[in-house]
1. The value 22 for relative contact order in percent (Cα under 8 Å, 6 or more apart) was derived from one model only; which of 1, 2 is it?
2. For percent of Cα pairs over 15 Å apart, for residues 89-144 alone, which structure out of 1, 2 has the highest calculated value?
3. For helix-only ellipticity at 222 nm (-39500 (n - 2.57) for each DSSP H run of 4 or more, over all residues; to 500), the calculated result is -11000, so let me know which of 1, 2 that is.
4. Quick check: 2.9 is what I get for distance in nm of label points 7 Å out along Cα→Cβ at positions 57 and 169, calculated from one of 1, 2. Which structure matches?
5. 1, 2: which one has distance in nm of label points 7 Å out along Cα→Cβ at positions 81 and 105, as calculated, at 2.6?
Structure 1
Amino acid sequence: MPLLTTTIGAYPKPDYTPVPGWFVIPDRHRTNPTEAYSAFLKNTPKDAQANLDRATREAVQEQTEIGIDVPTDGEIRREHYIYYHLRHLQGFDFDRLSVNVMRDGAWEVKVPTVVGPLAAGPEFLVQGWRMAQAVTDHNIKITVPGPLTIMDSIADKHYRDDRNLAFALADVLNVEIRRLAEAGCSWI
């Protein structure tokens with residue numbers, strides 16, 4: 001069996017897409033990135049969904065055309081690989097960010113904070129997967145951050161115990177992963 005190819009990471013967002021990246025929000029160290037992102041969401045043009053779908057189709061088509069065996073959706077809808085997922089979970093506060101020192105003191109940044117018990121919210125990845133899957137006969141891969149990746153990018157003021165937080169994250173992530181699998185997504 002030949003080695004299958006796929007892509008990792010997010011595709012660059014075309015200028016016409018309405019989702020600003022978390023890291024390109026101006027002055028994210030002094031400004032609350034969530035306030036900037038929330039203001040953006042309130043002022044999003046009505047054709048935003050059509051533009052996101054267009055950019056996703058283009059990303060999938062390009063990967064298919066260059067011979068990628070298992071293309072991704074390009075993560076076009078995500079402002080940040082991790083935070084996009086967390087916005088769909090209960091228990092995170094994106095309005096009162098906590099300062100977190102990361103990478104052994106090399107970086108200080110404001111991050112979302114766990115403020116209550118984590119719980120899954122409404123389905124959010126399946127619709128994007130279906131849209132991307134409709135573009136090609138190749139199986140589309142959807143990426144999901146794991147508990148430890150998430151724990152490195154947040155602050156925890158609720159569980160205050162890494163083991164309990166990791167298990168809570170695994171439980172809520174599993175809900176969306178099962179939704180994807182039940183919908184027919186075979187590469188997660």
Structure 2
Amino acid sequence: MTRHVALLRGINVGTAKRIAMADLRRVFESLGYTHVRTVLQSGNVVFDAPHLLDTEAATRLQTAIADDTGVNSRVLVVPADRFLEIVRKNPFADAADPSRMLVTFLDSPLDERTVVTPSDEELAPERIFVTDEALYQWIPDGLLKSRVILTAPTKSTVLATGRNLRTVTRIVALVSGPDDAVSPTVDV
């Protein structure tokens with residue numbers, strides 16, 4: 001079995017795209033995935049599959065979620081080992097406030113024109129580091145005051161979804177923890 005992390009984009013934010021985590025787990029289980037667990041109420045799912053999943057599997061998940069819940073949300077599926085590697089590469093992992101450290105997971109590299117970043121001096125105290133798999137942001141003044149602009153056109157094929165370091169840490173604990181030691185929903 002291969003462990004994966006599914007990150008649903010934009011669900012349960014405010015009153016839009018509401019999905020109960022029990023319903024989300026049921027969708028994953030109906031597709032034959034096992035050890036399905038959710039983290040918080042924001043569309044973070046850890047599950048096992050008999051093999052490494054591809055983008056077609058993510059599309060199937062997206063379709064199944066829409067069919068079952070009526071909610072359309074893009075789904076980024078990341079193999080657990082890749083997820084852990086992205087987290088290990090975080091240059092701002094020692095952030096003073098984990099809720100102000102954002103990791104945006106990417107399904108493919110961003111085009112250099114997609115991220116508009118002021119110079120380090122203009123950006124300070126905010127910091128950003130971009131790789132092919134993730135965009136790491138230290139945003140001490142909060143996301144709404146960020147000076148970084150993602151200019152991805154609406155037709156962009158890059159799927160990007162962000163999680164703060166506090167949530168990422170919870171997902172890591174679930175990915176790394178023993179299967180029988182966790183309840184289906186973890187809210188640590």
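Where a number appears in this text, it was derived from the coordinates with a stated rule and is not lab data. Predicted model, so just to flag it, every value in this text is computed and none were measured. Cβ atoms are built from the backbone, for glycine too; each structure is taken alone.
1. Here the read-out was taken from 1.
2. 1
3. This figure was derived from 1.
4. The read-out was computed on structure 2.
5. 1
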